[in-house]
1. Given that P(r) over Cα pairs in 10 Å bins from 0, in percent, derived from a single structure, equals 7, 33, 38, 18, 4, 0, which label among 1, 2 identifies that structure?
2. For which of 1, 2 does helix-only ellipticity at 222 nm (-39500 (n - 2.57) for each DSSP H run of 4 or more, over all residues; to 500), calculated from the coordinates, equal -7500?
3. So if we calculate distance in nm of label points 7 Å out along Cα→Cβ at positions 49 and 241 for every structure here (1, 2), which label has the highest result?
4. Which structure, out of 1, 2, was Cα extents along the principal axes in Å, for residues 137-192 alone calculated from, if the result is 36, 21, 15?
Structure 1
Amino acid sequence: MLRWSAAISLLLLPVACAGGATAHRVALRGIRMYYEAEGQGPPLLLLHGGAGNGTQFKQQRRDFAGTHRLIVPDACAQGRTTDRPGPLTYHDMAEDMVALLDSLHVRRVDVMGWSDGGNVGLDMAIHHPDRIVHLVTFGANASPEGLQPSDRAWDSTATAESFGQGMRASWTSLNPEPTHYREAMEKILKMWRTEPRFTLQELGSIRALVLVCAGEHDLILPEHTAMLARSIPHAERWIVPGASHSAMIERPDLVDPRVLAFLARGQRP
């Protein structure tokens, strides 16, 4: 399944904040970032998948807000966040998230990232090891070669039109720069074709407690997920039975208790 397909139905959900969440916009690093905040407790940054937005964590927000202070941003050129000139990169998105945390005076944080969000979380853990306590990734990859051949083939030939009218309609209805759709999607596709490029040395430098997750039928190759977990010191690997790349959406009954239990552990010495 293509990485963005599960996101489309979620993108079409109403965008009003649910429950006790509050919506915010902050100018940082040349973009105007949208984020929502809710809950009480240790801060937990939820990072959405590629071409998506924070509504992808609908069920997790219900389950986590009672125990955590949730920070749920839309990444650069996605959701309700504006773009900046130049290419889109995982590292720039990671630096955006660190800038967001700085603006909120959050020094250390737990991170849960899905797909592209997991890649952003890995970049944060590599380049800002003192900021991340726990990192949970779902369907993350260390390189484009980690994808199933069919998904790599799609990425190699896709254009903005390949995402379909549903994605166009939802993106343009949310984003402050609706005429920017084609350029934003082309930037995302270029990033998918060329990134990430995490080295074994970089992965081995991660000091956070890390849980590497994937669906049993994920678009990330099983051996790549195993390699990723093996390369990060003390990382754990968990395969969600019967799930696809969208494990957290399909099986929150399994995912959310497992994530909460992991986040409750103490940090590495």
Structure 2
Amino acid sequence: MARTLRIALAQLKCELLNKGYNLKRSLETIKEAKQKHADYVLFPELFLTGYIMNEQIKDFGETVEGESMQAICACAKEYQIGVIFGFPEKQEDCLYNSAVFINKNGEIVDVYRKTHLYHEEQKHFTSGDRCEVIEAPEGKFGLLITYDLEFPEMARLLALQGAEIIFILSANMVPYQIYQHAFVHSRAIENHLFTAVTNKVGLHIDNIFFGESQVVAPDGKTVYKAGNNEILPVVEIDLEENERSKGILNYLSNRRPEFYRGHGL
């Protein structure tokens, strides 16, 4: 029996440090995704503020109880749709590059904090220290944020916990198109799971965000790939494909973790 899941990829532009505008666009997008019969809508990294790495970002941090997050929770509940959303999370004296997972009842189920901070991010954010699977009614999900995807250990940790799909919130810029394409396929194949990445588009200061949001099946085939413009596609997948992808090439059961540890890995 098929276990279908419909994912909306919110490949959009946002305005730098304009939380009001970006929140309005987010709420409109959630409504539109529901109208397209999506089960979940996946936004890019730091969509609430835009991707900017200077001291200003600290003034725009928000807790999960903050006004913006609560508005998104209320919208998810109103339209009965799951939301995965990127924002700068303020927690005591720390600022995290975070992704919030909101269920269809508008409840925050989990907050994932980016573990591997890229370049200038290290000056402004604190690294997260959790990599756990989310138990959802439809299955087991994992979250990663852009640079996390480039470390095979992260996806493997999620796969070993039973993840069936990894949602990646991205803010990937030119010239790294080949990185996104290669890693989203590699992680799907080597872990027998789906990967879904939403990247933003548009020009932010010196960064050109190229989009190319996509969904990849456990056999490495591209289920859907967007271009470089704004779009809100809804992609349907069948989570039963995960088991069918294993066969004789079972990269999880054929691992030799004791051997790796014995050689310092």
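1. On the way: 1: 7, 34, 40, 18, 1; 2: 7, 33, 38, 18, 4, 0.
It was calculated from structure 2.
2. Values: 1: -11000; 2: -7500.
Answer for the origin of the read-out: 2.
3. On the way: 1: 2.2; 2: 3.6.
Comparing 1, 2 by distance in nm of label points 7 Å out along Cα→Cβ at positions 49 and 241, the maximum is at 2.
4. Details: 1: 33, 26, 17; 2: 36, 21, 15.
Answer for the origin of the read-out: 2.
Readers should treat all values here as calculations from the given coordinates under stated rules, not as data from a laboratory. Everything quoted here is computed from the prediction, not taken from an experiment. Cβ atoms are built from the backbone, for glycine too; each structure is taken alone.
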